[in-house]
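Participant: These notes open a run of structures that come right after.
Just so it is clear, none of the values below were taken in a lab; they were calculated from the coordinates. Values in this document were obtained by computation on a predicted structure and should not be read as measured data. Cβ atoms are built from the backbone, for glycine too; each structure is taken alone.
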Structure P
Amino acid sequence: MAENFGVIGGDKRQIALAESIAADGYNVYTFGFDLAPEIKGAKEVQLSDAALICDCIILPLPVTHDGCHLNAPFCSEQILLDHSFASFFRSKKVYGGMMDQLYQTSDIWDEIDTSDYNSREEFAIRNAGVTAEGSIEIAMREYPGALGKSKCLVAGYGRIGKALSWMLRGIGADVTVSARSQKDFAWIDVFGYHGVHTAKLCEKDRYDIVFNTVPALIFTRRVLSRIPSDTLMIELASAPGGIDCKAAEKLGIRVIQGPSLPGRAAPKAAGEIIKNTIYNMMEE
């Protein structure tokens, strides 16, 4: 295990990550947080110093939003991703989330030992649990009725759909889950949810709240036209999502976007998930 960790850029998740690693007794050096509150146990340094001192470098999730600059909302200046940035990390072990765009910024990355923690299954599963909690918090805040007495549709039975359906059921909601495969329908039946094929969404039943987890357009104008305008829709899928938002707006249906929920709703928990995933990768 490395002794010196460098946390470079990121949002509140990375701040929580840095503090958690420091609490474990390791030396933590940060860069890109000059606008953030004090990060307990960590020392803010220049990028060149962090690269010189640290054995392990941790980049944010995602590493970049635009393909040109580091994702660093707490930095007063934009950090350009170029050959100069990449050259700092020769001979280092670098971890990051959603690294593909980073690799396109410099050929030097081909020479660097990098790993994408976002691709790990244990990360995705635990992140799904935090996402489900965050989506329920949104629903409780935005839905005028009692969530425990509501009729909910969870579109998609992937990781987030599984966690969310189980949590909604625990609150007391009447839960319907959409899926396509017979295996998923078997699990839906075992857990006691109502099941509906994704190709037949909202043909008969009406729901108070719809949670979409499918990252493909399934709530088209035609489907949305069958949904009452007072239905609350929460988009949880990654871009471009599964809801035709322009059509929903014209139909008077409210859609709440819920991207990056772990970082927004529970940054401390999300930071712990990143940390433990990286520890697992280092041990392996």
Structure Q
Amino acid sequence: MGRELSLQLAAQGCHVALCDLRVEAATESVELCRAVAPPGTRVSGHGCDVSVEADLVRFRDEVTAQHATDHLHLLFNNAGIGGGGGFVEGPRDEWETTFAVCWWGVYYGCRTFLPLLIAAPAAHLVNTASVNGFWASVGMSRPHTAYAAAKFAVKGFTEALITDLRLHAPHVKASVVMPGHIGTSIVENSGAVLGQPADPARTEMSAYFRNNAPTTASQAATVILDDVAAGRWRILVGEDAYALDDLVRAHPEEAYDASFYARLDERGLLPWAR
């Protein structure tokens, strides 16, 4: 989704600075953006581990130098990986790595770049959570603690920022994005980040997750940008996200019971949540 956001912004003539844990992926994204950007659009790519604050500080300094700017209009904290499902029995290092990318990456991104947003005449901060930020599950047979805990934190933090910004920087807005099933390579990429050995079963699962999603990454990016432009602070992405939100609100006490998963099956939602 980060690449698609960058592509669509660049195509509209926005100057873009993007980062990726893998420098080669950042370079590829830059080339794609430059291919669709109008002449004069500046696009830069940067290697960065968002779970390391010093990396984000370096990224910020590279952006201000290479783009010759002292402000930003848009900030997207979008990086995320899956993993660390089990808290009781799962490996602690995997849990903490997943939580660090999904939560501390957002926190450090806001800490590092907020002064540049405040320096702009108008700006918007966009943090990516998930439907797992209001429903902490991928099924009754699989724990999902690290990712869900981080996404709940992102959602709550961003909602709290709305008042904080209104009081102290009213020209800066904040939105939280909660996507449903989006066609990305997060399954495969997460395994690589967590240092897991190559696994044909995970590769097959990754392909299924990416290719059978009801919403593509490009479609998700369009929804996000349209809702940001409309000033929406709460951005659900995908019909499955809206349906799941409705079910959780209607049946909050059942959300982790077998009866709730039966409701999901009845509506054809989240087929991996079994």
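Participant: Kindly point out which one of P, Q the value 14.6 was derived from, the read-out being mean projected area of the Cα convex hull in nm².
Facilitator: Only one of P, Q returns 14.6 for mean projected area of the Cα convex hull in nm², namely Q.
Participant: Now, a different point. Work out the source of -10500 here, i.e. which of P, Q gives that when helix-only ellipticity at 222 nm (-39500 (n - 2.57) for each DSSP H run of 4 or more, over all residues; to 500) is computed.
Facilitator: P
Participant: If mean count of other Cβ atoms within 10 Å over residues 140-147 computes to 17.9, which of P, Q did it come from?
Facilitator: Q
Participant: Can you tell which of P, Q yields 17.4 when mean count of other Cβ atoms within 10 Å over residues 52-59 is derived from it?
Facilitator: Traced to structure Q.
Participant: Same structure again: Using mean count of other Cβ atoms within 10 Å over residues 60-67 for the comparison, can you identify which of P, Q gives the largest number?
Facilitator: Biggest value here belongs to P.
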